[in-house]
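Derivation of every value follows stated rules applied to the coordinates shown; laboratory data play no part. These figures come from a predicted structure and were not determined experimentally. Cβ atoms are built from the backbone, for glycine too; each structure is taken alone.
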Structure I
Amino acid sequence: MKKSALITGITGQDGAYLAQLLLSKGYQVFGLARRSSTSELNLSRLQWLGIANDIEILDGDLSDLSSLMRAYKTANPSEIYNLAAQSFVATSWSQPLLTANVTAVGVANMLEALLTCCPGARFYQASSSEMYGLIREPRQTEQTPFYPRSPYAVAKLYGHWITVNYRESHNLFATSGILFNHESPLRGIEFVTRKITDGVARIKLGLQDKLSLGNLDAKRDWGHARDYTRAMWMMLQQDVADDYVIATGITTSVRDFCQSAFAHVGLNYENHVVTDPRFLRPAEVDVLLGDSTKAHQILGWHPEISLNEMISEMVEADLKRLSNKGA
């Protein structure tokens, strides 16, 4: 029989790439999605990858335990990947309660439904490098103390620890991936990397001249979402559930990301990028740099796509999108 997997957040960047990976491995893939009466379900990322018709979408919401239980019973999953969240850091300051209900308490709902309906399934929780916040060590490992600096990061920290607690209290196979920043052409336009590559494409095509950004000196450890979703799957194939940092081990500033993206189309970022105080965080996370030694040694995971390859792919995808719109 085929393995069955249930992915929450399947319409997002990570959900789409993970679904593609699992389908390539012969899984039957179910996706949980929250429907709205005011708009159609956005399947654009799944359509971009050509897999929208290969997935069964189930109605559900992380804040509604009964809907999660129904979805589990329908999918009967051997693996569950919780990728759903209110995941935009900036929004978490203006919507802190929504962020807490979905990104934090939603994880407890997922685990409680798991315990009730399919305790033998393996569970993956998408934790975040944002939990480290005001960093306590120059390179962050699984043992580095957390210091969250946004409502989003605080909510993610609850989700992380409740996963550990359910694993230890109920003997569930529940693991967390502490993923550092990962990007792709499927990244939401509100995130800084995609904002940059979309801006580069617009400027190159003559659709605008300036790109407004916040802190250009913030540094992140950026990898490609395809590499990181592969790590998620690898975590659930182990004999013992555990938590892993997934990162490239290389830190890059927003400024350097801009330089590379503009250089890809033969432009100088200094002629186009302007800083705007509106895009500064109330509490900044200045630098994040992950140490994935544990994942290298136990999972055998290593990133395969370089930063420059990722930036080039993102810029080219945005050039194609915008050129097609103008056709």
Structure II
Amino acid sequence: MDHFRSGGSGPKVVAIGGGTGTSTLLGGLKAHTPNLTAIVTMFDSGGSTGLLRSEYGMPPFGDLRRCLLALGEVSEHTAPIRAALDYRFAEASSLNGHSVGNLFMAALTSLSDDLERCVEQLSGILRVRGSVLPVTLGRADLCAELADGRILHGEAAIDQRGAPLPRIERVFLDSPVDANARALRAIEEADAVVIGPGDLYTSILPVFLVDGIADALAASAATRIFVCNLMTKRGETDGFRASDFLREFERYAGPARLDWALVNTTTPGGTVQAAYDHEGATVVEADIQTVERYVNGVFTASLATPDLPVRHDSPTLADAVMRIVQTGRIQRHRSSLVRAAVNG
């Protein structure tokens, strides 16, 4: 899975999460270092992925596919396969809205009965620089307990509930699963671990419900960076400020304390904000003083794209992450020199 990154220089950066946020981050970071690893949530249950899970018992491929495409080579050579893997059939057709990429990964997994082998093969086809790792090779479903005691079963039920319902009290897995050993090793060896951006309760926190991940992050010498979301999400993070994301992360990550928070300071224009008002979403407030209770350092920047939908600007986000990573490497180097002088 690492055949295109060998010999390259640059810090080892691990990105944790899933969905559009993680792929956006990876797309920017690959311009800075070839030593990238994505540790991807494995609890998606909606759309094409959900159909393949329910009908054929397949693992969720969607977030793996997005990260592979983000880290893949963008060239004339890979353009046709990239376009095909990203193609989605109409929901009204007999193919029920399936993604070609998901179907292709399902075929590869069926042939080898090995998800990691499937990812390795697709990495070679796309000329991926880095690694994409499922957080677990076990199977479990994500559940949420609401403030009124109701239980939602399945990631799709949580992600798509939309209408203002009682807040999410907690998320949990319906059965324990162990972390992928390769994911644990990547965290152990990382210079930096970046958590987010992404849906808090369905992409980010589920990774830390997997046995071993929080402990591995706590034990790692890596610089730990949390990228706060740009907008709230109706039904999940209504009214959340930046510090609320950090507070919730701390609940689930336990001993894995954060070093840095990366917080957006952009306020979208009137037309963009009006569109999000209609969706019941608002800008995540950068309440820096409260954020500072959870981290040692706060990096603020204008990180959002100006148009709809509002996303993190990939190059700007990557530049900010790499500035933090470089600061962490300098600090660790100085600490090493101090220890060496004392020991000498």
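Could you tell me which structure in I, II was used to calculate FRET efficiency 1/(1 + (r/R0)^6) of positions 25 and 265 (r between Cβ atoms, R0 = 35 Å, to 0.05) as 0.45? It was calculated from structure I.
Tell me which of I, II gives 1.2 when you compute distance in nm of label points 7 Å out along Cα→Cβ at positions 145 and 209. Provide the component values of the computation, followed by the final result.
Working: I: 5.1; II: 1.2.
Label of the originating structure: II.
One of I, II was used to compute distance in nm of label points 7 Å out along Cα→Cβ at positions 73 and 241, and the result was 2.2. Which label is that? Don't skip to the end; give the middle numbers.
Values: I: 2.2; II: 4.9.
Structure I accounts for this read-out.
Starting from the value 19.4, 58: which structure in I, II was Rg and Dmax of the Cα atoms in Å calculated from? Before the final figure, lay out each step's value.
Working: I: 19.4, 58; II: 19.7, 72.
Of the structures listed, the value fits I.
Upon calculation of distance in nm of label points 7 Å out along Cα→Cβ at positions 33 and 217 from the atomic coordinates, which of the structures I, II produces 1.7? Clearly, the read-out refers to II.
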